[in-house]
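What follows is calculated from the coordinates using simple rules that are stated; it is not laboratory data. Bear in mind that the values here come from a model prediction, so they are computed numbers and not experimental data.
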Structure I
Amino acid sequence: MELQRLMLVTGVFGASALAAGSVGGQSFPSKPIRIITAAAGGGVDFGARTIAQGIAEPLGQQVVVENRGGNAAIAAEQVAKSAPDGYTLLMYGSGFWLTPLLQDNVRYDPVRDFLPVALTNSAPTVLVVNPVEPVKSVRDLIALAKSQPGELTYETSGTGSSTHLAAELFKSMTGTNMRRINYKGSAQGLADLVTGEVHLGFSNASSAAPFIKSGRLRVLAIGDAERSVLVPGVPTIAESGVPGYESGSINAIFAPAKTPANIITRLNQEIVRVLAQPEVKERFLSRGAEAVGSTPEQLDQKIKAEIARMGKIIKEGGIRGE
């Protein structure tokens with residue numbers, strides 16, 4: 001997939017990066033670093049702890065993961081207000097940069113108030129249907145949806161969630177009219193998809209994997225720009241009749257705005273080094289994700305593109321977060 005091309009790009013750094021830099025005459029880091037992230041136990045928390053463990057020794061300091069449950073804004077607002085010295089970082093997924101588009105009165109701007117450090121990992125969205133449905137491909141699905149406008153139903157878990165926006169993007173790009181059935185969690189949505197209560201869904205690959213393997217769900221395609229080792233042999237939606245379609249989940253690390261460039265470079269160097277290790281790649285794969293790694297500039301471009309693309313879908317659909 002496209003994000004794979006970002007891997008190892010940061011393998012060569014200048015001497016200034018290797019020197020780690022200094023701020024106020026003190027070498028960085030000279031005290032423990034905090035990574036503020038989502039609630040404990042989830043995929044983002046797993047990634048944050050894996051990275052924290054990997055970068056602690058080369059940095060010579062303890063790296064502590066602090067969990068903040070609830071809305072992404074809780075963690076983001078805390079980091080935005082922190083000193084721009086590299087000692088407080090944010091690791092989050094799309095909720096971080098999409099929440100300001102979905103809700104009013106959010107007290108941070110993901111571009112103005114933060115600097116990108118590194119894209120850490122990604123996971124594809126999978127388009128799945130109940131096997132009884134008379135569709136074997138994305139083109140079949142589009143044809144069926146257009147022949148029965150408003151009749152096909154799709155499950156989502158949360159307004160403004162990555163799976164919800166993946167479906168809205170698909171509808172917009174294909175000109176189809178399908179009816180959304182919203183659930184409080186992905187487990188119930190997938191359960192109803194398996195029993196035929198709903199027709200299709202855009203699901204996280206790891207959540208849908210057991211049902212796909214057992215034949216209780218049929219996977220038509222994945223949302224990534226390129227095929228994924230997590231769903232081998234499955235085509236992308238883009239190559240299946242919807243050119244330019246891309247959806248999935250990505251996680252990344254950010255620092256407060258005005259953090260010195262040499263500190264951003266040092267952090268990026270260590271994070272990418274960890275993500276390139278074979279054992280770390282395997283750990284992410286075991287959790288249904290792929291380790292990526294990127295330059296700060298590549299992450300910046302990716303986030304701005306996501307904000308523009310999904311912002312258009314959110315505005316056109318009048319979508320407001322829960």
Structure II
Amino acid sequence: MPAIRKMPNGKYRAVVSVKGVNTISRTFPTRALAERFAAVTYEQMVGRRYFGDGYNMTFNELCAQYIQTELPLRQSYDTQYKTECRLDAWLKPFGSMLVSHIRPHNIMDVRNTWSKENGWSPSYLNLHVSSLSTCLAYAVSREIIADNPCAKIRALPTPPAKDRVLLREEEIRLFAQLACIDTDTYLCTLFALNTGARRGEVTKLRKVHFNEIMGTVTFTHTKNKKDRTIPISEHWISFFSKQGDGFRFIFRDGYWRKALERAAITNFRFHDLRHTFITRAIASGKNPAIVAAYVGHSSLNMTNYYTHFGTDDLRQII
């Protein structure tokens with residue numbers, strides 16, 4: 001147990017003792033500093049007592065183990081890449097630090113530094129803390145540390161998301177420019193707008209994913225790792241029937257940005273095509289649950305509601 005003793009010279013000595021672990025003591029000029037040291041050290045020593053050598057793992061070692069063994073089981077390839085990039089950002093301040101030494105105030109200090117020096121938005125900072133939290137939660141489950149320090153950190157407040165829908169007149173201008181600039185990006189963009197599919201889902205499609213007889217397409221690289229089969233219009237069925245086995249959608253970001261600029265469209269992302277599709281579908285009177293199933297929303301509240309819909313039910317969306 002921690003003990004604070006006042007020394008003859010007026011300083012304070014913190015003595016921390018845990019059964020099975022060597023006693024640690026330090027001297028401080030004030031009682032407050034001694035108490036803080038005792039509290040933190042005691043927690044670390046208890047962790048070392050019950051978690052053994054695992055409590056001495058560095059954050060660099062933890063990240064390598066988490067990325068290799070756990071991350072592929074939990075996230076899609078695209079999400080894995082983003083998580084790895086965010087964890088890589090944490091390696092600079094924490095890489096050589098013992099995982100057991102990472103405290104909430106350390107994390108908040110780094111987050112504040114990134115906000116000031118890099119100008120990162122609250123939502124972007126929250127994503128970094130979230131990725132760190134999943135890694136540290138893995139450490140807790142593997143009994144490497146006792147507690148996840150991120151659990152004590154409140155997320156930064158973020159402004160409400162601003163939904164952007166492509167207006168009809170903007171759509172005409174955008175596709176006119178894409179048709180002139182790059183046919184591949186034109187087709188990729190048009191298919192995304194017609195199906196509400198995510199960019200990664202569209203670009204990973206191959207000829208084998210299309211069923212000309214059933215008139216469907218199957219997305220196998222989805223965000224929630226669940227295959228999704230949806231019906232498509234006769235126009236797209238005819239289009240795919242004419243393509244060779246090596247066909248795939250190609251999206252070129254440079255041409256996309258160039259088309260947006262020429263079409264005088266601002267504050268619009270490729271992902272907003274998905275929101276445009278959903279908004280138009282619901283506005284036209286389509287069942288929101290069927291729309292959710294068609295685009296592959298993974299909300300738990302919605303899943304139980306729309307998972308029973310089959311391909312025939314979804315066909316009314318086209």
Structure III
Amino acid sequence: MFNTFRAASAALVAAAILSNGAAHAQPQGKRVALLVGPTQDKYIGSWTKAFTDAATPKGIAATLFSSPFDPALQAQQVDDAIAQKFDMLVLQTISQKAIVPALMRAKAAKIPVVLIISEFPGNDAADLYLSYIGTNSGRLGELAGEAIGKAMTASGRPNAKIVAITGSMAEGIAPMRMEGMKRSLARYPGVQIVAIEDVKWNPAQAERTAGQVLARFSAQGGLDGIYGMNDSLANGAIQAALAAGVKLGTDKGSLTIVGGNCQAPGVKNLQDGKMAATVRMIPAEEAKLAATKIQEFFEGKPLEKRHYIEHEIVTSANLAATAAACSY
């Protein structure tokens with residue numbers, strides 16, 4: 001009789017464990033704090049909408065915390081999310097240096113953190129977040145460098161002079177993209193980056209800076225190419241070149257401009273022959289991947305440290321296949 005009672009008790013315990021495990025491994029009702037930059041930004045706004053649209057049918061409730069690129073405000077928002085005991089923080093870091101103390105507090109509270117849009121380089125702060133899901137910044141730079149190198153080679157400019165107009169080089173994704181570009185251009189030893197101009201992602205500043213560098217190098221035979229780290233910065237360079245009467249194109253004697261992020265201005269400039277290439281980077285694809293991987297995590301599946309979307313060089317030759325997705 002004792003054995004019968006013990007067997008019955010063991011069965012009840014096992015059933016309870018299975019029941020609790022099944023309840024834990026369900027995304028239904030999970031609450032996610034989505035902490036991002038300003039949703040007025042087209043990329044961030046598109047990412048946020050796509051994530052919410054993908055997560056909601058999976059039973060994941062996303063609450064938005066938006067910051068106007070203010071690191072102090074974002075740290076406060078992380079603390080608010082911790083206090084509200086969200087099941088996960090999904091975070092675009094505004095400042096990788098400033099966010100570390102807040103991430104340490106999230107870790108102490110045992111709230112998992114998934115990074116999006118902007119990843120930490122290498123193994124920095126690796127123990128403070130569960131996974132990064134999104135763009136491969138180094139790969140974006142590599143592909144942009146490959147596009148420039150091929151264009152210079154094809155047009156007979158093996159000793160080309162290139163200027164990079166970039167986002168903030170103090171931290172974040174811009175340094176990672178530049179490192180990727182340098183890795184690619186190492187295969188084209190004559191193609192030299194003669195200046196890196198940090199315009200902090202500001203298209204108006206990109207136009208002013210491009211005008212200045214075009215004037216600066218005109219006495220040295222001019223520039224062969226400009227890399228605008230996203231298509232809005234590349235568009236600023238294009239406007240400066242047009243204002244200065246500089247010929248745009250991919251042939252020798254022209255200024256070849258390559259962008260990134262595959263944005264609406266880039267689509268138009270590719271169609272008009274004013275830009276040579278951009279790199280595919282679609283916010284909706286990143287967001288849907290993030291929603292899927294977060295659902296899998298809540299179902300009990302492990303997350304890899306990094307989940308990257310696919311990137312490719314986009315030129316006028318393959319633009320038709322991606323123009324609609326890039327025009328967010």
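Taking percent of Cα pairs over 28 Å apart as the criterion, the highest value among I, II, III goes to II.
If relative contact order in percent (Cα under 8 Å, 6 or more apart) computes to 18, which of I, II, III did it come from? Provide the component values of the computation, followed by the final result.
Details: I: 29; II: 13; III: 18.
Derived from III, not from the others.
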